[in-house]
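Each value in this text was obtained by applying a stated rule to the coordinates, not by laboratory testing. Treat the numbers as computed from the prediction; the structure is a model and nothing was measured. Cβ atoms are built from the backbone, for glycine too; each structure is taken alone.
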Structure 1
Amino acid sequence: MRTLLVGGCALQLLAPQGGGLQIFKAWLEREHPGYGSDEGPARFRNAIVEAAYPGRRFYYVLTYPRGIGIARNALTLVAQISDRGTVLPLVLTSPATYRPGLKRVVTERDARRAAAAVLILALGDPLQRRWRFEENRVTVERNKNGWVCTYSYGVNYVSRVTFDNHGTLTEIDPRLPPVA
């Protein structure tokens, strides 16, 4: 939220939630000219993500996995818009990009929800058409270093999300079966 002083009156402006999609579209055109996607740009709407990231809005473009042979300039990307109107893309190799707005993990329930939300965002599909991450299927282990959350698709495909003792996201490792 921003405050703007106009004629001695302070006006509260909601930043840039209403214009977030336009900001995201302009950023995509500038940073990824000629990109292609099957879906989006659009607002990323998912109940689990919205519960874990209260008040935050995410935007995305999605290219459907097809196995071998993907379209030129295909792009799958999720980003959020900062209060200053800056696009902050989520980068799987950088858990810090997933931290802004994520509720701190304090309980096992918090860990389940946060882990599921992070994995949903990591795959970039708000409707979870290919792989579903359900909170109740996240296994949580509390240890001296923090929280280790796992989600299994069989023995060989175990996704992991970890949080430190302060409840801060430290690692994201999605492991999913290949596209058939």
Structure 2
Amino acid sequence: MKKLLSSLLALALFASVAAATVPDPPKCTVTPCDALNGVVLAPDLPAPILASLVTLTIRNSSNNPIPNAAVNVSFGSGLCFCQSMVYNTTTNAQGVATMTLRGGGCLNGVSGAAVFRANGVIVRSYNNAKSPDWAPGCDLVVNLGDLIRFAPRTDLCFDFDNVGGVDLGDLIIFTSGYTPAHSCP
């Protein structure tokens, strides 16, 4: 009987430790992506634009932070990426990880456009991944070609906040990459 109780206690302890490292997606946050209902990628030189700086807070079902969680992002096809793009990171002691999304192109309304995982669990899957660099050819430079495409304000690939139209918020995100012209190798 003692052996059975000891085994059950060990099993319960193992299960609680394992549950502590399993993310609970509704308790996790992905900023600013949750507010934008998608991700913004951008060439990052001379510096990353704010909309491309992502902060993830990974929590378990008890709403406790998960330290040392393996976090990664994957994208649907059709985007291009800077050589400096890092797809994997680890959370700190507070369960927080940061990533800079470096690239160009547009996936608008495409299932799995950007997917964030923590410890193998999908914490977010967005249908929108957009960039100020959206001129044909994905040259990883925000330049005149992108401005010409942005100017009519009708292309939903420049609807960075995904509200159904290009507005002042989108203009702010675009111009933060255009002035000065952002690029990456």
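So FRET efficiency 1/(1 + (r/R0)^6) of positions 119 and 159 (r between Cβ atoms, R0 = 25 Å, to 0.05), computed for just one structure, reads 1.00; which one of 1, 2 is that? Label of the source structure: 1. Identify the structure, out of 1, 2, from whose coordinates relative contact order in percent (Cα under 8 Å, 6 or more apart) was calculated to give 23. Label of the source structure: 2. Match the computed value 1.23 of Cα Rg over 2.2 N^0.38 Å to one of the structures 1, 2, and report its label. That value comes from structure 2.
Thinking of 1, 2, which structure, once distance in nm of label points 7 Å out along Cα→Cβ at positions 87 and 151 is computed, gives back 3.7? This value belongs to structure 2. Match the computed value 1.5 of distance in nm of label points 7 Å out along Cα→Cβ at positions 55 and 167 to one of the structures 1, 2, and report its label. Corresponding structure: 1.
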